[in-house]
Structure formats: structure tokens, C-alpha cells
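Quick heads-up: structures coming right below.
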Structure 1
Amino acid sequence: MANTFHVNVVSAEAMIFSGEAEYVSLPGESGELGILAKHTPLITRIKPGSVRIRVPGQAEDEFVFVAGGILEVQPDCVTVLADTAIRGADLDEAKANAAKQAAQDALVNRDSKIDYAKAQAELSVAIAQLAAIAKLRQKR
């Protein structure tokens, strides 16, 4: 257990994951981040995408989709505070495709800059969610 650290993935609705891990990877604002035990302290924003958590003794990694948020890294603890977080097993491709289509329609029929910015954000989350679903499928 010397090379493990505690990981919490929390959304506004619930605690999604809490446990020990050997490795965590997730989409940071400036690129993909990989976190190991004793990592230098860090706070950064995260983009919509996949959080992969390697749990000791488990054959497959835990997989969580986040729609953005904040990452805090301490030497023995990593906390992901996500705007929205969905366990990999709970991802719904049909729902993500519908959200993508709705956002694309809103971009075509835009009325104001506020609607446009919101539609762009929703589109990027839907695209990231579909990419996460594709990545999860490849691992199975």
C-alpha cells in the first residue's frame, strides 16, 4: 500500500468514488494529467472527459465521466470536484447523442450570445461524453 493514495470523486449530487488508487488520469485544462502517489500539490481546472482510476487488486480501472470541475492534488490525497460526474457503467449513448443534437440545433438557431455560449458548452460536454463512451467500449 506504500504506492497508493486516497481518491475522492464528488459531484454536486453525490460521492461517485472514494477509495485507494495507484494511478489517476484525467483531462486537465492544459492537457491530460497523470497522478501517482506523492505527487506535487496542485490545483487546476479540469475539462469534460474521462477520469480513469487504477484501484489496487482490481483487473479493470474505475471509469468516471466528468463535465468539468476542479482537481486538487496533495501527496496522499486527490480530490475531483466535478460539475457533473457519471459512473462509466451509467453512461447513456442515446441521451448523449440527443444532447449533442440539441446543442447543434441551438447553435444553428441562435438568438443571443448567451444562448450561443451555453450551446457551445453543452455541445463540448456531449462530445466529451460520447468520446468517453467510445473509450470505455474499447476497454471492454
Structure 2
Amino acid sequence: MKKTISSLGHSLEGLAHALKTEVNLRRFVIGHCILLALGIWLGIDMVSLFVITIFAGVFLAIELLNTAIERLADTLDDCEKTRNGGHYHLGIKQTKDTAAAGSLIALIVYGGVLAIILPPYILFRFLNLT
């Protein structure tokens, strides 16, 4: 049980660090919270809000993994630059770019889910269709 609690503590430290240092992650979390409030105001059903939140969670998980990969790659790159006269390693750049692409794909999927779910509710709300 102590190991589980310790692991949870490390996870929460990592999440807090990422939220503190990653501006885009903070923006996404704030934007998603605003979107949920808007969804409630628009009368979006709970299943749809749940689906949106699941995809937001998937994006956040991938973005956190991307952040971890970038941190590790930057650390390795600093070592490589020290040994290699200030030049970065191409493989490290490709690793970072690929991890960022994973985040981009997850964000596009999240946006696609929003594009499917939100328009009918917005139209019904603003055209007073019930």
C-alpha cells in the first residue's frame, strides 16, 4: 500500500510540474473546463459530455507522455552537445517531432469529436429549435 501511495505522489508531482511548466497544457485544461461549462449551458447530454471528456483525457495522457519524452530527449541532447561540440543529434530531433505529432493527432481527434457533438446543440440553442 505504501508503494501505491508513493507512486500516486510521484504521479501527482509530475502532473503538477507539467501544468506549471507547459503553457499549452494549462490552456487546454482551462479550455476544456470552459467547454464543459458551455456544454452544460447548451444542454448537452451526459453521455456526450462523458465522450468529450474521455477524448480530452486521452489527449492529456498523450501530451504528458510527449512532455516526458521531450524532457528526456533534451537531457540527452545536452549531453550530446557537450560531447559533440554544440551539435544536436538528428535522432533526438526526430524523436521529439514524432512525439509532438502524437499529441497533434490526439488533439485533432478531440477536435473532430467536438465538431461532431457540438454543432447540433449550438444550432438548437441559437435557432430556438426544441
Structure 3
Amino acid sequence: MRKVTFISILVILLFVTGYVYWFYYNPYSEGSREGVLQKFSRKGNVFKTHEGEMIQLGFGQRGAAINSQYYYFSVDDPKVADSLQHCLGKIVRLHYVQYRKNLPWRGENYNKQNAEKGQYVVDRIEKVENATY
């Protein structure tokens, strides 16, 4: 009986560990996005995180109207966040890591706003240039 209980607890523990790792810590994708940084702020009730909004270059067509595409992201590195504070209104290329589900201390979850579900965390700035309108 003790052996069955031990194996059951071990299987449950391995399943929970695998689930948490797969959905919260294993990156789903990573890449770069480029656009004009429109908004960058620090917000949150318990966990204060840096959140940004970027208008991507080019236009996407939705229905009969042409709308610009917005990209919402979080930043968990204070050095990157400080650098992004000075990039408002500029064209930036950001490198991101996308996770399947979000952790509250890592930032907001923008599933309803972004085209692809998941939590986007920016980890570095690849390029900054002045916007020409």
C-alpha cells in the first residue's frame, strides 16, 4: 500500500512539475517586432511591471477598413525598461520571448489584444531610429 501511495504522489508531482514548466517557463516562440513605441508605463496592483504598446509598421486590413496593428508587451528587465522610457515616439526593433501562459510578476497577459495568444516579454532592444512622418 505504501508503494502505491508513493508512486501515485510521485506521478502527480511529476505531472504538476511538467505542466508548470511547459506552460509558464518553456518559451513558445521568440523573435523580433518593429514599430513605433507609442506607450510605455509601469503598472500593477501587487506586482509592478513595465508594459508597452507599439504600433507596427505597415497596415493590416480587417474587414473593409484598414487599421494599424498594435503590439502589446511586458518588460521584466529594469535596464531594458529604462532604455525604452527614452524611446517613445521612435521606431524600435524589439526582441521578445513568447510564453504560453503568464505569470503575474512577469507582466500582463494581452490575449485579447494581440493577434497570437500568450505573454510577450521583451528582453532586449535591437535597433532604435527616429521616426520620420
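Read-outs: derived from the displayed coordinates by stated rules, not from any lab. Not measured: the values here are computed from a predicted model.
The value 19.4, 68 for Rg and Dmax of the Cα atoms in Å was derived from one model only; which of 1, 2, 3 is it?
This figure was derived from 2.
State the single structure among 1, 2, 3 that was used to calculate helix-only ellipticity at 222 nm (-39500 (n - 2.57) for each DSSP H run of 4 or more, over all residues; to 500), giving -32000.
On the way: 1: -10500; 2: -32000; 3: -6500.
Source structure for this number: 2.
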